[in-house]
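Enquirer: Next up: some structures, all given as structure tokens.
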Structure 1
Amino acid sequence: MKVVLSEEHADHFPTHELAGGQWIRPHECPERWQYVYDELSTRALCEFIKPDALEMKSVLGVHSADFMQFLETAWDEWVAEGFAGEAIPTVFPARRMQQRVPDYIDGKLGYYALAIETAITRGTWNAARSSAACAQTAQRFISQAGEPAAFALCRPPGHHAAIDLYGGYCFLNNAAIAAQGFLDEGAKRVAILDVDFHHGNGTQDIFYQRNDVLFLSLHGDPVHAFPHFLGYADETGHADGEGYNVNYPLPPGTSYAKWKLALENAIEKIQAFKPDALVISLGVDTFKKDPISFFKLESADFTDYGQLLGHLSLPTLFVMEGGYAVEEIGINTANVIQGFINAQ
């Protein structure tokens, strides 16, 4: 399988994250990428390829132009104001407040952010753009070169990035950009299956009123888990998108047996939809040792569900999302790819 990756991911690495009332070293760190790369290399499963330059058509098909302008200029605006630290918002347009974009960068950060754990640094825009380029290049290996499957080793991740919001470690929605790319190049229907522990709120937001993309997400119940304010089972789409959004919120302590039941139901819906391509938002933070999740999957379970995805026999793009048990993230990611390849 071709794996598209870029070392420019390391340009983004904030030094602090606010968690539990304390500043900690971010869970989303460059080692995550390295462990996945090392494990895939050891198993000799893949051919590694650098991405082509990012083309903006599919990006602007899922993100607003003003949001792109903000991400591109935020750091320079922050520095121009004389701030020495990393760019983190301090105020948000909460209920009954005006939804207007301020001129001042501190206000802009709050307008475009959905959470404060995700800092912007000098290299963030370059890393986010490179991450999206990995997804786009991998997508084109499938849609243009006829590859049956590919893997975009993206960092930063993307599924929390909405039409005009960043947060949850995400800036550009790599999976959504890839899905839009498939559609731009002739696909009529694309399915996105999000198996990250956290709900893909950004992907849902982007496609919620559309019927050309079926979005399905298995995740920790937002009553208990980030992002808290989206991901409930009664969110089924709106207008043209009614019925094309499917959420599977699952409780603390969910075992693989229960998680697999939700996956099998999602697979049935994908088969009924008959997509021209399948995008997998591959988060492996469902692992039992992950520091910011509460599911109980074992490493062998990732191989098993990789096989289930392989049995779909669809053109399939894997896009790397979360997973923060650093020592096992490489094993669990490679297990999914191994299982998928074994099923072919």
Structure 2
Amino acid sequence: MRKIDDLSFEELEKSLIEMGEPKFKAKQIFDWIHNKTVDDFEGMSNISKKSREEMGKAFEFTKASIELKLESKLDETKKYVIMFEDGNVVESVFLKYKFGNTACISSEVGCKMGCLFCASTKNGFLRSLSAAEMLKQIYLIQKDTGEKISNVVIMGSGEPLENYDSVLKFLRLINDEMGQNISMRKITLSTCGIVPNIYRLADEDIPITLAISLHAPTQEKREEILPVARKYKLPELMKACDYYIEKTGRRLTFEYIMIKGFNDGSEDAEKLAALLNHKLANVNLIPCNYVKEADIKPSENIDVEKFKKLLSDRSINATVRRELGSDINAACGQLRNNFLKR
């Protein structure tokens, strides 16, 4: 049975017309699903009982529930384990900033990328999420917190550009003015470098922020910590990034995990500055989390600041990511892994 909350407005309208329902009902139903975020037909009070019964025969809703919630005592971060109807779980995070509330969501159950520093990949890849399952993470967070989400980052478990079609559908649904109407400019998608789909995304003409998980300034070092680098070489990735910037006019974010003794030296900073010279880009320096399985440790604060200064001195805009929810394992994949072990 088709999931009604996974349909675009055009798909919903077409389906209702095929059922013999008037065209105007599509707007009413879309509003119930994606603005008021109801998850059953009975809650649609301005839809006739007969129509609700007919829709119940033709469609069903995506079901999901919050299985575990942790709340930080250090800040207002909340972390969730969300379970879908097939028993698979992902994690999502609520982050509070001065500029608004952010939801960090997952795009896949697990991850196949195998990045050394990431806990999400340790239990392997199970399946991709539908657009509705991505939306559901946001809707559940909003209901639980009672607060509106204004910013979205697709940085949870999974590689978004490996689930391209569903992620693109999610972007258009969450941006729809009849639904949550979250601006594309307030959405960030993070990829470890799926080169063909960076080109595809550039051609979509959607003004999201694209974040590239770079994490090392050379091909050799990237291969040590990102297996995907063996398939998509650094020169190929940089060429795709140049195309994206030229096509969209949007500044790229390059994410750079700071790993003690591996990629945090002066020579690394010099090479990174040379790699990104004259690019419309920002470097986001990220203190890595200790991942027991990989035995990697975060750089010392003094080395992070030194690295940042070296970049700035060479006209590379760099910031250090503020850590939130450190007391509740808010780093990607940690909570899900602990939940699965239990």
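Enquirer: Figure out for me which of the structures 1, 2 the number 0.25 belongs to, where FRET efficiency 1/(1 + (r/R0)^6) of positions 168 and 288 (r between Cβ atoms, R0 = 25 Å, to 0.05) was derived from the coordinates.
Expert: Matching structure: 2.
Enquirer: Could you figure out which one of 1, 2 the value 19.8 for Kirkwood radius over Cα pairs in Å was computed from?
Expert: Details: 1: 19.8; 2: 21.1.
It traces back to 1.
Enquirer: Going by FRET efficiency 1/(1 + (r/R0)^6) of positions 40 and 88 (r between Cβ atoms, R0 = 25 Å, to 0.05), which of structures 1, 2 comes out largest?
Expert: 2
Enquirer: For FRET efficiency 1/(1 + (r/R0)^6) of positions 72 and 304 (r between Cβ atoms, R0 = 25 Å, to 0.05), the calculated result is 0.05, so let me know which of 1, 2 that is.
Expert: Comparing all candidates, it corresponds to 1.
All of the numbers you see were taken from the coordinates with simple rules; none came from a lab. All figures in this text were calculated on a predicted structure; none of them were measured in a lab. Cβ atoms are built from the backbone, for glycine too; each structure is taken alone.
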